[in-house]
Structure 1
């Protein structure tokens, strides 16, 4: 598997170094290099680009603005980003647009290779997930969640409930005392989790239906945790409860 890549930097020497590093990496395929982010966006919209290595501070359209545009693409095959910049203060913003990594200039080929390898692992897992989903339409056994700059495998049967927490979600487990913190929304988690196993019962909670221990009025108990069913979700939950009791 080779990843189609573009290099984007308005500094000629930086662009040449980035292109050189891409070309000497066996699993990367350089298909375009640009000194202008607007031109790069037009190219990415026309061709299959897996990975964009790019600077942040650029005229007309910054790398961060381009990343936000790419992050808003609805399909699952959207181009992923690795930033290569001299500005460390943008690291948090890079995390929010789900950049796969953040190279701080001046970086070595070893630094570059580490970031590229991480990206390759990401796409390899994505491909594996697609293959398994095509081969077996049954309910998946696990999902991958982004935690810092890595993808973490989470077994569905171990999830007790999911809680909204600012710009993140906390995934609470049956087998572990501490929750996992992932930069995603509760809505995204609701779409990701199988609906026959998980149900949203509150603006802040998704519960694992198999792990409900008891229900009292509008309160669900899972282990030692008591979670409220809000009015907006009560009807769907009561319908589930009526099937459960039959």
Structure 2
């Protein structure tokens, strides 16, 4: 599932240029020409990152950034300023408002894409392309391949995304609602018990290598991936 970027920019030509380049780079894009329009969009959809101009009609981008950081729903959402304000005091104000990066105009679209990917790798590692290896369970996002102790494992697309998220966020307990928001997207309205179905399918897919034991059910709270060495099937069956 591609990462989504909300572009908040009031100049139509720049907005179009950014959107086209991000789409060519594999991102989904949302567009807003003002802070007020961005607020309306954010009420329905939570993007993976916001690219924000400072000088907007009505409420400024700086005010919007501060509001997003003060809202429990959006406070962890990655945020990059893209603005003509290049003074050091402006950069400091932008970063102190909670922005993850600050890019000044004029800008290179290649650099902008690289900056977005860098922030997503840091803040949302499940969108990275680097292979993840936990206790012999390896997931390669670029090749869309999973192996357990070298044994190829077949996962459906949803189970692949779910495993990637859990592997990049080990030892943390996530509720069903949190997993729905992070793996399916908070704009997808499905039953929370759907998570249980996909966890069960994921465990079945990991069982040939014994790595189903990595996924823990935390009663009353949700699920976690514990990076412990899975016991091989032969050793478990001989005990």
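We did not get these values from a lab; they are worked out from the coordinates using the rules stated. Because the structure is a prediction, the values reported are computed rather than measured. Cβ atoms are built from the backbone, for glycine too; each structure is taken alone.
Going by Kirkwood radius over Cα pairs in Å, which of structures 1, 2 comes out largest? All intermediate terms of the calculation are to be shown ahead of the outcome.
Numbers: 1: 20.1; 2: 19.5.
Once Kirkwood radius over Cα pairs in Å is worked out for each structure, 1 has the highest.
Identify which of structures 1, 2 gives the largest calculated value of distance in nm of label points 7 Å out along Cα→Cβ at positions 142 and 174.
2
Matching task: 4.5 is the computed value of distance in nm of label points 7 Å out along Cα→Cβ at positions 54 and 206. Pick the structure from 1, 2.
Values: 1: 2.9; 2: 4.5.
Working through the options, I get structure 2.
Out of 1, 2, which structure matches 1.35 when Cα Rg over 2.2 N^0.38 Å, for residues 86-197 alone is calculated?
Derived from the structure labelled 2.
Any idea which of 1, 2 comes out highest on relative contact order in percent (Cα under 8 Å, 6 or more apart)? Provide the component values of the computation, followed by the final result.
Details: 1: 10; 2: 13.
With respect to relative contact order in percent (Cα under 8 Å, 6 or more apart), the highest-scoring structure among 1, 2 is 2.
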